[in-house]
Structure 1
Amino acid sequence: MTNLPSAVVRISRTVWRDGVALETSERASPAETAIAIVYDGGTEAVMMASPQDVEDFAIGFSLTEGIIGAPEEIESLEIVEHADAGLEARMWLKRGLGERLGRRRRNLAGPTGCGLCGIDSLEQAVKPARRVEAERTFSASEIHEALEALSRAQALNHATRAVHAAGFFRPETGLIAVREDVGRHNALDKLAGALARAGEGTEDGFVVLTSRVSVEMIQKAAVVGVGLVVAVSAPTALGVRMADEAGITLAAIARSDGFEVFTHHHRIIAAEPEKLAAGGAGQ
């Protein structure tokens, strides 16, 4: 496989404070490149993204866009670098999938994190999300633990302060995976790909996001199969409606001292189940 570009670039800058230029030095900045998603020789999408975890991105995008139902439906995957032009994720699908793709092919070409550019109908933009089956409950303390774990794991953001992250947290084992990208949709796609490649079940954990929760983030989370999405930022009104329809518990505006729950409140409890049981036994 080609050696991919670094995810961090050093750029020159001049620091000003109180109207005075103090110094000229370098700052770490996240790299951003065009990544073409190619199936059976045809380009399906071109997205601006961070040039790391590209295989995860390709597989996750394929899953959340409904191109494939499982990673095994991709017969081969190759990442090809085109000098200064960007990267190609070239995939060949199992027989029959290519024909289905041809009937629904559309091109995406847009700015960073643009998850809806190029769709050919309004119905595609607000298509119903998959209904989730996960019904595990989680405590408020577990949500705060996940937020702290995600913050510690954001290596690229610690270096640049300019990228989003998506993580998957399971209370028994902690943060299972985290992926970062200049685009919030891309970070979630990368996480979806990483979990699928590792064969991780998702019904016993939840997704944690550093970004706002818009409708397409819920649509992607529904494909991942989690019953709970936790986000640092606020949701959009359509994101809330989609979460409600998908059966997803949405907790957002999450901080160290609390969070707000917008849909399906039953999955969040005040204390861990064993502590509740112990308290009830003593009464």
Structure 2
Amino acid sequence: MITITTKQEMQQLAKQHKAEGKSIGFVPTMGYLHVGHLKLVKEAKKSNDIIIMSIFVNPLQFGPGEDYDAYPRNPERDKQLAEEAGVDILFMPSLENMYRNEKSIGMTVLRRTNALCGINRPGHFDGVVMVLSKLFNIILPDRAYFGLKDAQQFAVVSGLVEDLDFPLKLVPVETVRESSGLAVSSRNVYLNDKERIQAAAIYKSLQKAKELISNGVQDIEAIIGEVKDYMKANMKADIDYVELLSFPELEQIASPKGKVIIAAAVKFSKARLIDNIIIDI
């Protein structure tokens, strides 16, 4: 594995690989790698000649009250994990290299943000699409891999790729889960032992919604109510939201049909956890 720290060198090398007819699989991250990131690499290795992972903590997607400087970082550990996973090129640019000058162009996401986590994070996805547009142009991937744990991000990025005609394929990767069903997340370390056991109820409640939909229940509010009731009965935490929407449009629906997402966010004492299930009816 080689590590590259400037976008100029990265783009030059990407062009070289493309000229040689090699396919590029891209895994964008903000570092502090965990098993979910490594699953993305594993999936990328199935279909591509060269695997490139980026590690860049993007300041543009941090909103008011979100501490960019406090975001967890462990670059040496990340390098080791990336190499062990089979990454060929690790792209780790500095903030100054990625954003050298004051921006003259901004990007605004118009759809798919007025729901789920996007409601309380204005401007977050604007920063996401800006940095991904830059990374797509620098790395020139044939395929880019995103975990479905953050399904709203996948929905927004799919809109970006469609609207700006990026010549790449987005590949969704199923959420990695612990044996209890709890979605793997760097935030899980903030759960105490009791909360960790209780947090498994998030996924179980979503499975309950899936079962109701599969059995033909059409009442959206009734389904959401069952999910919330299960959560309240099985864990002591604040429910931020439970929503049942179309996917990837993330729009309100009268009844479950087509492809839908049932998603939830829950706040424990020191951790806010998100999870979802996507259902194709």
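Key figures for this structure:
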read-out	value
If helix-only ellipticity at 222 nm (-39500 (n - 2.57) for each DSSP H run of 4 or more, over all residues; to 500) is computed and equals -12000, the structure in 1, 2	2
Comparison of 1, 2 by distance in nm of label points 7 Å out along Cα→Cβ at positions 142 and 198 - largest value held by	2
Identity of the structure behind 0.9 (criterion: distance in nm of label points 7 Å out along Cα→Cβ at positions 30 and 182, calculated), options 1, 2	1
Mean projected area of the Cα convex hull in nm² from the coordinates reads 15.2; which among 1, 2	2
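Values quoted throughout were computed directly from the atomic coordinates according to the rules given, and no laboratory measurement underlies them. In this text, all values refer to a predicted model and were calculated from it rather than measured experimentally. Cβ atoms are built from the backbone, for glycine too; each structure is taken alone.
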